[in-house]
Structure I
């Protein structure tokens, strides 16, 4: 019997290994795994989003924003990417951009029935508005 592996299998393997490496503190290794997952499947919005999270942890804010934007382009109904971009925009003092992203995320979470995340995002919006 010959086993054949599709690129999507290796994409998932790289993606999962990237998550594990990031959780263990190997951020550079995680970036390399997300890069590989994206090379194998350039339409993997989650890989872009998670690479953005890792880039932000490494202090690469512009790289993180670029990854979140690509994740949003590929999966415009994925609220997590809007939250991540909104949070970094808030950190960079782009209050209006942060508010727009977090409002979009809240709307998406609400329409998806995720009340817990909807409330968390509303709390984040309130904190931004207090500044």
Structure II
């Protein structure tokens, strides 16, 4: 689980070819790092554009699995369902992997598709 209660996040980038999703909290004028939450192998996502009041990322629970299964019309693998919680609301992503990375990339740069995820931390249960 990863928690960032004092950061604002945005749904930043999605690439169809690899089913890759980036949710980012961009660095501010104070020089802090970007916080990137990256997913690969995305099969389902239900997210807002903005998460203005912090974000917590964790594995989904049984009720989340049921929501995703109903939405995709298929069985889901519980270890592939992730919950993004912001302002008391749960948003779900069904993906093969989720990692969290702090970096100093420029505004338009991203490691989403071809970047090295070696320094990123995998979200575990």
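For percent of Cα pairs over 24 Å apart, the calculated result is 34, so let me know which of I, II that is. Computed on structure I. One of I, II was used to calculate helix-only ellipticity at 222 nm (-39500 (n - 2.57) for each DSSP H run of 4 or more, over all residues; to 500), giving -2500; which? Value -2500 for helix-only ellipticity at 222 nm (-39500 (n - 2.57) for each DSSP H run of 4 or more, over all residues; to 500) corresponds to II out of I, II. Here FRET efficiency 1/(1 + (r/R0)^6) of positions 73 and 89 (r between Cβ atoms, R0 = 25 Å, to 0.05) was derived from just one of the structures I, II, and that gives 0.90; the source is I.
Upon calculation of distance in nm of label points 7 Å out along Cα→Cβ at positions 81 and 97 from the atomic coordinates, which of the structures I, II produces 2.3? Comparing all candidates, it corresponds to II. If relative contact order in percent (Cα under 8 Å, 6 or more apart) computes to 29, which of I, II did it come from? Here the read-out was taken from II.
Computed from the coordinates by the stated procedures, all read-outs in this text should not be read as laboratory data. Since this is a predicted model, take the numbers as computed values, not measurements. Cβ atoms are built from the backbone, for glycine too; each structure is taken alone.
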